[in-house]
Structure formats: C-alpha cells, structure tokens
Structure P
Amino acid sequence: MAYVIFYLDGTEIDSEHRKATLPDGTLHLEHWVANNTPDKIAQDSLLPLAEQMRKIYSVGHTVIICTARMFSPADMKFLLDNDLPYDVLLHREPGNMEGDDTLKVRLLEDYFQSQGFSCAEDASPMMFDDNLKVIEAMLSIGVACFDAVGFNRRLVA
C-alpha cells in the first residue's frame with residue numbers, strides 16, 4: 001500500500017474561474033475565500049488527474065487530499081457528486097492565512113506522525129500539486145512531489 005497525496009485546485013479540479021493572484025504571482029487568498037461560495041464551487045470541473053485519483057484509490061492505496069481550502073459542505077458535495085474518493089482529508093483551518101507551502105508541510109508532517117511515522121518522509125508518500133513553492137517544500141522534506149500541471153497535459157495528449 002502506498003500513500004498518494006493530491007491537492008485539489010489545479011490538480012484534479014479546475015477552479016480557475018474563482019482564482020486571482022497578487023502582483024508577485026501568489027494566490028490572493030482573501031479573493032479566494034470570498035469566491036468560495038456553493039454556486040461557484042459547483043461550477044468547478046475535473047482535470048485528467050481526477051481519473052488517476054480514482055484508479056489509485058480503487059487498487060487500495062491510501063489517498064490523501066491535502067488542500068489549502070477552508071473546506072466547506074459545498075466542497076464535500078463537489079467531491080461526492082464527482083466521485084472523487086479519498087481516505088484522509090487535510091485542509092486549512094478557518095482563520096489560518098499561512099502560505100500553502102508551510103500549511104501543507106505542517107498538515108502532512110502532523111498526519112504522518114499521528115500514524116506512527118517519525119516524519120512524512122518515512123512513509124514514502126508521493127504527491128501531486130500545481131504550486132512550485134509547494135513542490136519545492138515537499139521535496140525538501142523528502143516527499144516525492146510531482147507537477148500536476150505537466151501530468152494533466154500529458155494525460156490529455
């Protein structure tokens with residue numbers, strides 16, 4: 001059994017219609033939160049990695065969603081309506097405004113330690129994310145992290 005970690009936005013879910021960036025290219029988190037409404041979430045669509053997520057889950061690997069979203073009932077409904085299965089859901093806590101990279105490192109380290117590992121690296125997980133800062137942060141803690149944008153492009157080709 002392997003641990004496979006998926007981010008949602010830009011990885012399995014296309015939510016670009018709700019996204020804005022700051023002048024430095026980072027996510028405008030306040031804009032994201034304001035556009036995190038049930039109607040707008042329902043307009044999200046699936047990317048090719050969504051099918052891979054289903055396949056990985058179906059063969060018995062542990063699927064972990066590690067998202068910077070402040071998860072809501074509308075997010076849960078979207079996952080259920082679109083058959084996006086998972087074993088573990090790690091997400092941003094309300095009021096938390098830390099960067100995606102530090103948030104995900106903390107969430108994953110805490111999760112794997114709660115499972116008896118000394119750190120995330122000891123679980124030998126692999127991850128798909130679209131944020132280069134997150135990819136670099138994951139690689140720095142020993143998590144094999146792959147660029148979801150490139151994977152999605154190859155899956156379409």
Structure Q
Amino acid sequence: MNVRKRKKTSDRYESWKERARKHDLYHDPETTIQWKEDYSCKECHPYMVTNRRFRRFWKWYRNLVPEVKEYTGKTEEIFMELLESVEKEQSDERDNKIKGKIGKLLGRMRYDISPELTEKEIRKELIIMIAASNSFERSVKKAKEIYEEYLE
C-alpha cells in the first residue's frame with residue numbers, strides 16, 4: 001500500500017494553504033479582514049468526541065500522508081458522512097458523492113507542507129483501506145493484512 005515513488009507535491013495543497021492563510025487572518029487582532037470560512041480551522045471547529053473508526057482512520061492517514069498536521073471537528077464530521085455514502089448501493093451518483101466527500105475530507109485538514117501524493121492517489125488508497133478495513137471497523141493492521149492477501 002505504499003504509493004510513494006517520486007518526489008512531487010499535491011495538486012490541491014496550494015489552494016488549501018491559501019484558504020487557511022486567508023482564514024487565519026480573521027483570528028489576527030491586528031487585521032480587519034473579512035471572515036472566510038475554513039473547515040480546517042481547529043479554533044472555529046474544535047475536535048468532536050473522536051470515535052474509534054475515526055481514530056483508526058487518523059492513525060492510518062498520518063502514515064500515508066505524513067505531511068498532515070491536524071484535523072478538526074469538521075474533518076470527523078465529513079469522514080462519517082463519507083462512510084455513510086460508502087454503505088449505499090453502488091451507482092454513479094454514489095461514486096461521485098464519495099469522490100466529493102473525499103475531496104472535502106482532505107481539505108478539512110491542515111498540512112505542514114504539501115503532501116507528496118496527489119488527491120487522486122490519496123483517494124485511491126483511502127477507498128482501498130475503507131474496503132479492507134470494513135469502513136475502519138477492523139484495525140489498520142488487520143486491514144493491511146487483508147489488503148496484502150488480496151494483492152497476492
């Protein structure tokens with residue numbers, strides 16, 4: 001499950017970084033900037049009571065994307081919406097919703113630097129892990145074993 005082959009940067013990082021930069025000015029008492037919504041701001045969207053499935057996801061995601069720094073309550077919220085979408089009957093509409101929710105999920109986290117993986121690469125790995133882990137009901141270790149068996 002290691003897709004890191006070459007040094008590059010994420011295709012979406014710059015837009016996430018710029019949105020966060022503009023939003024963070026809102027919290028600076030020295031500025032009179034207008035407020036810009038940013039679901040990756042932990043000051044505006046503090047952590048929720050983290051459930052076991054999200055903790056498993058977070059542990060796995062930090063290994064896949066070590067550039068990630070933090071998450072918010074909105075991160076966990078969209079993660080649970082993503083898992084609900086995955087459970088629905090397969091259709092083009094469902095698949096498009098899943099793709100959109102993964103994009104929102106990735107944008108609701110903050111990163112130290114640009115991830116080496118693109119959004120598409122992360123999405124592929126996440127979908128595989130959701131399937132292998134039974135929506136993160138299984139431990140990451142057990143899910144990786146299942147994934148490796150599947151590859152053989």
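A value of 10.0 for mean projected area of the Cα convex hull in nm², calculated from one of P, Q, originates in structure Q. To which of P, Q does the computed value 31 (relative contact order in percent (Cα under 8 Å, 6 or more apart)) belong? Source structure for this number: Q.
Here helix-only ellipticity at 222 nm (-39500 (n - 2.57) for each DSSP H run of 4 or more, over all residues; to 500) has been calculated and equals -17500, so which of P, Q was it run on?
Working: P: -11500; Q: -17500.
Considering all the candidates, the number was obtained from Q.
No value in this document is a laboratory result; all are computed from the given coordinates. Since this is a predicted model, take the numbers as computed values, not measurements.
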